[in-house]
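The next part holds the structures, each set out as structure tokens.
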Structure P
Amino acid sequence: MTHAIALTVGDVSRAAGVAPSAVRFYEKHGVITATRGNGNQRLFDESASCRIKVAKLAQRVGLTVREIADLFADLPPAVGQEDWARMAAALLAESERRTAELRACLAEMQAGGPLCEVVDRLS
């Protein structure tokens, strides 16, 4: 970690508004990283809660945790405004793509016919 502040799982969970188990989940899947302190306690830098908040937003867009971890893999440890702008652009593009796909699906369903054929045409 590059930041001097070392936050515990509890600190990060409170700041991100998630349960402590969610902090461990995001760490397990590579969205955030921890070092180990005395007594093998997980310690996070101050960016961990922000990364979790952004990950939650990305999940609402429809990304899987694996896809989110892949996006975050390109972020430097000390995330700057330009880095977040690139992340926002990627999330916006993916959101627009998924929205267009959903609209096409809705139009196919409104056209009628067996749903399994709608799925086949959209795949």
Structure Q
Amino acid sequence: MKYISTDKAPQAIGPYSQGIVAGDTVYLSGQIGIDPAVGKPVSGIEAQTEQICKNIGELLKEAGTDYGHVVKTTCFLADIDDFKTFNGIYEKYFISKPSRSCVAVKDLPAGMLCEIEVIAVIEK
């Protein structure tokens, strides 16, 4: 196993890593809308979704892959009414149309409005 870590994405706020590469597969921990440059959350569903996608992009790059190799996402929304707005931003990044689960949950860490976790492959 290889641990993924970059200062271009928020550092883990608990006992976990930003991501792990096992074989040819990358497992990224759930990302929330924190701007790593200032260490603070951004506001609103649009800004949080964009920031999450930027953070995921940096982690994928650090792992040696990209959005075109994402095979599965799990998405969490604090409010299901944000589904359409979230999807509009999500589809700009997840070009491989990975399999996905998307659910509304009661609460997310730090009062966030959305979170995305990712599984991707590394092509050799």
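Laboratory data are not the source of any read-out in this text; all were calculated from the coordinates shown. Everything numeric in this text was worked out from a predicted model, so none of it was measured. Cβ atoms are built from the backbone, for glycine too; each structure is taken alone.
Brief remarks follow.
- Given 1.37 for Cα Rg over 2.2 N^0.38 Å, for residues 36-107 alone, calculated: source structure among P, Q: P
- Which of P, Q yields -20000 [helix-only ellipticity at 222 nm (-39500 (n - 2.57) for each DSSP H run of 4 or more, over all residues; to 500), calculated]: P
- Calculating relative contact order in percent (Cα under 8 Å, 6 or more apart) for structures P, Q picks out Q as the one with the greatest value.
- Cα extents along the principal axes in Å from the coordinates reads 63, 30, 20; which among P, Q: P
- Highest-scoring label, criterion being mean count of other Cβ atoms within 10 Å over residues 12-19, among P, Q: P
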